[in-house]
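Structures for review follow.
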Structure 1
Amino acid sequence: MKKIQMVDLQTQYQKIKNEVDRSVISIMEDATFINGPIVNTFQKNLEEFLNVKHVIPCANGTDALQIAMMSLGLKPGDEVITSNFTFAATVEVIALLNLKPVLIDVDLETFNIDCEKLEKAIGPNTKAIVPVHLFGQPADMERIMQIAKEHNLYVIEDNAQAIGAEYQFKSGIKQKAGTIGDIGTTSFFPSKNLGCFGDGGALFTNDDDLAFKIRGIVNHGMYKRYHHDVVGVNSRLDSVQAAVLNAKLPHLNSYNKSRQDSARKYSEALKNCNEIMTPVLSNGCIEICGSCDCHVFHQYTIRILSNRRDDLAHYLSDQKIPFGIYYPIPLHKQKAYESKAYRDDDFVNTNTLCDQVISLPMHSELSDEQIDFITDKVIKFLA
């Protein structure tokens, strides 16, 4: 059996090696490293894939979140509501811009933002909501957009983990995650479903005015060379990364389908283990089906319902099976974001998840043999 990896980028690369190498060598020969034509080509192709008017590439997913907030004209002290159960990048940019992060609890089954808690957290200084589409599954965007409209709030979708996923409205209409709110952001970190060979990110919007603002902000606040109309940053996707992403983009649907197939096999193998809660879908799907993209499984994350999550982690490590614990500490307990306004009782689900979750290897190149080996070991330990 081939060595099990949390993410197998080498095998994925070998399948597109000729196209990637040809495109990267062309950039080297032409020396079009920054703002080369391939960046614009990738931008247009991603706009078509997402069915969104504007894609603005940038240097990474964290920059994308920061630039999104800068473009909305938020002022110091304005409150931005987001999930307590997520990677710190979502909240760190809020704090970095001297905005006030307001953390709320998540749904215990989907891991995404709890809309009831969201509505209760809105106050007179609230200006924006940042729902995180965690682990590959979109948050309840229909309800979130309703709440935002009622309270005149901006919505920035953190779509770093769910590119290619679709959200289905009650009307039956489907829309790509990241294209529903005022702005969507994503990361092209190598391990993402669509990942480059370094750092990269992008913003999405259907708003022409916001797109114009964002394009200036990513380039030092310039709309005309050496005319700095707004405070900006230096955040560009370089040509080499754009070339890699452009080579991978036509395969994104098949990458996601492979992840869904692997997730389905994991869930089938683990379904009779009483100590395990396998991923729950929020789109009304009883199981991981082959007909929709409501979850694209950036991570395959299970809950260990006993108190043996950490023991399982040590066992998997001994068995040379990689795993991830996303996330072991809630944001409200992180030293950088502690606040007297937060009470532990307000985050019952987040605290529970931090004690229970563990993510198994997930990527587009997993074999049935590897999945069987992993699930056999997990079941054996928990038996």
Structure 2
Amino acid sequence: MGRWTISEVLCPLGLSFPVLSRSLPFIHLTMSADQRLSEVVRALRFPLIVLVVFAHVALRSSFFIELPWAIPSDHYTWYLYISRIGSYVLAYLTVPMFFLFSGYYMFTKPKNWWSRDVYSQEMKKRWTTLVVPYLIWCTLPLLTDQLLLLSKGGSLPWNSLSSSLSRLAYTYVSGPENYPLWYVRDLILMTLLAPIVDWTSRRAPWLILVFFVVYVLGYFPPLLPSPKAIIYFSLGAILGTRRVNILTMVERFGGWLVSLFLLATLGLPFLPEGAWHGPLHQLYVPLSMAGSFCLGGWVYDRMPKLHRFYLGMEKYVFFIYVAHEVLVLSVVRGFLYRHGWLETVWGYFLCGGLVLGICLVAYIILARWARRPLAIALGGRL
């Protein structure tokens, strides 16, 4: 169950590798399908956070340069092509995947979400794991900005109630100040809406399909929480309440899904801005999510050392998520940009690699010398 080969992945492309199609010995002891799914989900978190970091490396302005439909012929064109795959194609699957994980495991175990005791107990847990880290990591850049402003002889923008409220609203709600934390903000909001999500996933799951179609067509109004949060968190809830094993479901079509995923990933960077951000972008996301699950299952079955490495890196994921933008990325990217290195293939990978490396070193140091404050700032994820 759930085991397929490289040759099966590539056969929809018309390619055949007889040697690779031989059945490899099963490398794991007996494990239930649910345990296997849990391991794959845990292992996927680290590759996904790497993609989150690279999503913020490339300059937004480079995305508006049209690529010719041909193999890149110079270094800068190669940079545009590779950075678009990493920053504007694959990166779009990351946050929907995290929403799906959260919705799935939040509703796998049946709960009476309309019970005051159950709801208050769950909200207390989320206060520690979500709200406190969100407040800390949104406040940190705010304080940093104010200190830098004062060091340059400026004045604080808190001279009126309206300006103060406006700044606070941006810092903690509409921005947020630490931009990647919009995911945590929306996850908090979806958690608050858990009784409604639970009812919808059980009684009216078709509503999520309606939302998705409206979203694909571009008619979904700007909301808090965002359309991505509503759709993919709710999709996870629908699958979780029915105890659907996502891995088993998608691996039935593993070869086709991975082939289409790879073809779409390689082809979408050539599309101009308007086409990419339209229906094709929205349709690519669920396809890439299914393909990622299939690849995660394949790594679990065929590459146990890599799978164990990903599991070992899981503990760093949340810290990288909350810290990379506000503490590291702007400095590293600015340095490479000033020296003319950022918009090169090697500079692109160097930037992402340095950010990840600095975050890992910072985590190790803080875990050694400031373990208690770090645990609070990460919501107990230590």
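Between structures 1, 2, the calculation of relative contact order in percent (Cα under 8 Å, 6 or more apart) yields its largest number for 2.
Comparing Cα Rg over 2.2 N^0.38 Å across structures 1, 2, the highest figure is found for 2. For distance in nm of label points 7 Å out along Cα→Cβ at positions 50 and 186, the calculated result is 0.6, so let me know which of 1, 2 that is. It was calculated from structure 1.
In this comparison of 1, 2, the computed figure -19500 for helix-only ellipticity at 222 nm (-39500 (n - 2.57) for each DSSP H run of 4 or more, over all residues; to 500) is attributed to 2. Have a look at 1, 2 and say which one yields 0.25 for FRET efficiency 1/(1 + (r/R0)^6) of positions 170 and 298 (r between Cβ atoms, R0 = 35 Å, to 0.05), as calculated. Label of the source structure: 2.
Readers should treat all values here as calculations from the given coordinates under stated rules, not as data from a laboratory. Note that this is a predicted model, so its numbers are computed, not measured. Cβ atoms are built from the backbone, for glycine too; each structure is taken alone.
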